[in-house]
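What follows are several structures.
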Structure 1
Amino acid sequence: MIVVIDGPAGSGKSSTARAVAERTGFTFLDSGAFYRAITLLYLRNHKNQELFFDQMKSCDLQVEFNDGRFSIRLNGETVTELIRDKEVSANVSTVAAMPQAREFVNTHLREFVKDGSFIADGRDLGTAVFPDADLKFFFDASVEKRAERRLNEMLLNGQQTDLEAVKLNIRERDHIDSTRKVAPLRKADDAIVVDTGLLTLEEQIQFVINTVKGR
C-alpha cells in the first residue's frame, strides 16, 4: 500500500507521515530529503549547473528507515543533519524545479517503494510520482501557521533564526513550487484536503491513521 501526503512547506506533512509510519508499521519515505541531498551537492558545486548535473548522474545516494528514523547518505557521507541547513532550505526549491533533478529523484523514489507499504510526503507525489497511490492527502495551512511550526522545528534542532526569516523562506518556496513548469505543487483530484492550521499534530496523525484503517 502507498499513502502520500502532499502540501506546501511547513504544513506538517513530514511530522505526520513519520508518526503514522511509527504507529502502523509502514515505511516512511521522506521525498524532501532526496531533494535536500542533491541540493547539498548543488551547493558544493558552487551552483554550477553543468558540474552539478554531471556529478548527480554518478552520485551514490543511499536512504534507510530504521527505528523510526529516516537517514540519508551521499557518496558515503551521512548527510541527514547537513541537509536541514538554512542554505539548503533556501535553495531546495530551485533545485527541485530542475527537470533533470526531478527525474533523478523520482527514479529513486519509485525504486524505493517496490516492496512493502509506504507513507510518503512531498509536493507532487499524488500527481506526478505516484498517481496510482492507494490513498492521497493534501495538507495546507496559512503562511503564519506553517512558519510557526517550522520555526519551532528549527529551534529544537539548534538552528538559530526568527519568525520573519522563516515566513520569507516559506513564501519564496511556495512561489517557486507552485509556478515551476515541471510537476508544480498542486492537489490531486482524488486527494483528501486537510487544513492543518485547525488541527493539532496528534489530531492530524489520528485522522490519517483512521482513514488508512478505513481502506
Structure 2
Amino acid sequence: MNRLLPRRLLLAGAAFAAGRRAFAQATDPSAPIHALDDALLQIMHAGAKTPFGERARLAAPAIEAAFDLPQILKISVGSRWSAIPLPQQLELTEIFRRYTIASYVANFDGFSGEKFEILPQTRAVGDDQVVATRIVPKSGDGTRIDYVMRRNGDVWKAVDVLLDGSISRVAVQRSDFRALVGSGDAGKLIASLRTKTEALEAGRKS
C-alpha cells in the first residue's frame, strides 16, 4: 500500500472541508454567525481563568470573519472619515479592531449553560440580510441579537448588530465617535478607544 495515500486522503478531506466552509460563507449569510457563536462558546468555556490574550487569540479570527470592521468604523465616523489623514485612519482601524475583540472577550468570559440559537429565517433589508439569533440562558428568557449582513466580495459580513432586534449598535457608537472626531483629527477617538481597550484587556469591563 502506498504510504502516502492516507496523508493524501487527509489533505484532500481538509481541502474539501475548507471548500465547503468557503461555499457556505459565500451563499449563507448566517454561516459567519455560526462560526462566531462557536468561538464565543469556546472562550466562555475557557473562562476568566484563561489569560485574556489567549482567549483573544481564540476569538479574533471568527470576529474578524463575521464583521466588516473597517466598514463599521467608517459608518460610525461618518463624512469626516475622508478628512482624517491616512496614518490616523490606519491607527484608528487597528485600535478599533483591538477594541471590538476585547469587548467580546470581556463580555463572554464565563459559561453557565447558555446556548446560541440562530432563528431559521433571515429577512431582507434592501440588499442586506438580517440574521436573527438568541442567547438562551440555562433558565429564563433569551436575549435577541440580530446581525445585519452585507455581501463583501465573496463573503457575507455583519455591518451592524441590533440588540433586542432593534437597537442599532452602530447608531449608538456613531453618536460617541462623531463627538470625538474633530475636523480631520481622530486623535481624541484613538486615545479613547485605546484607554477602553487597555482597561478591557486588563480585566476591567466597561
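Taken together, the values in this text are just the output of simple stated rules run on the coordinates, not laboratory data. Everything quoted here is computed from the prediction, not taken from an experiment. Cβ atoms are built from the backbone, for glycine too; each structure is taken alone.
Identify which of structures 1, 2 gives the largest calculated value of Kirkwood radius over Cα pairs in Å, for residues 64-175 alone.
Values: 1: 16.1; 2: 15.5.
Biggest value here belongs to 1.
24 is what came out when relative contact order in percent (Cα under 8 Å, 6 or more apart) was calculated for one structure; which of 1, 2 is it? That value comes from structure 2.
From 1, 2, which structure was semi-axes √(5λ) of the Cα gyration tensor in Å = 25, 21, 17 calculated on? Walk me through the numbers on the way to the answer.
Details: 1: 25, 21, 17; 2: 31, 21, 20.
Source structure for this number: 1.
Could you figure out which one of 1, 2 the value 2.7 for distance in nm of label points 7 Å out along Cα→Cβ at positions 48 and 192 was computed from? Walk me through the intermediate numbers first.
Values: 1: 4.9; 2: 2.7.
The structure behind it is 2.
Looking across 1, 2, the calculation of helix-only ellipticity at 222 nm (-39500 (n - 2.57) for each DSSP H run of 4 or more, over all residues; to 500) that yields -18000 traces back to 2.
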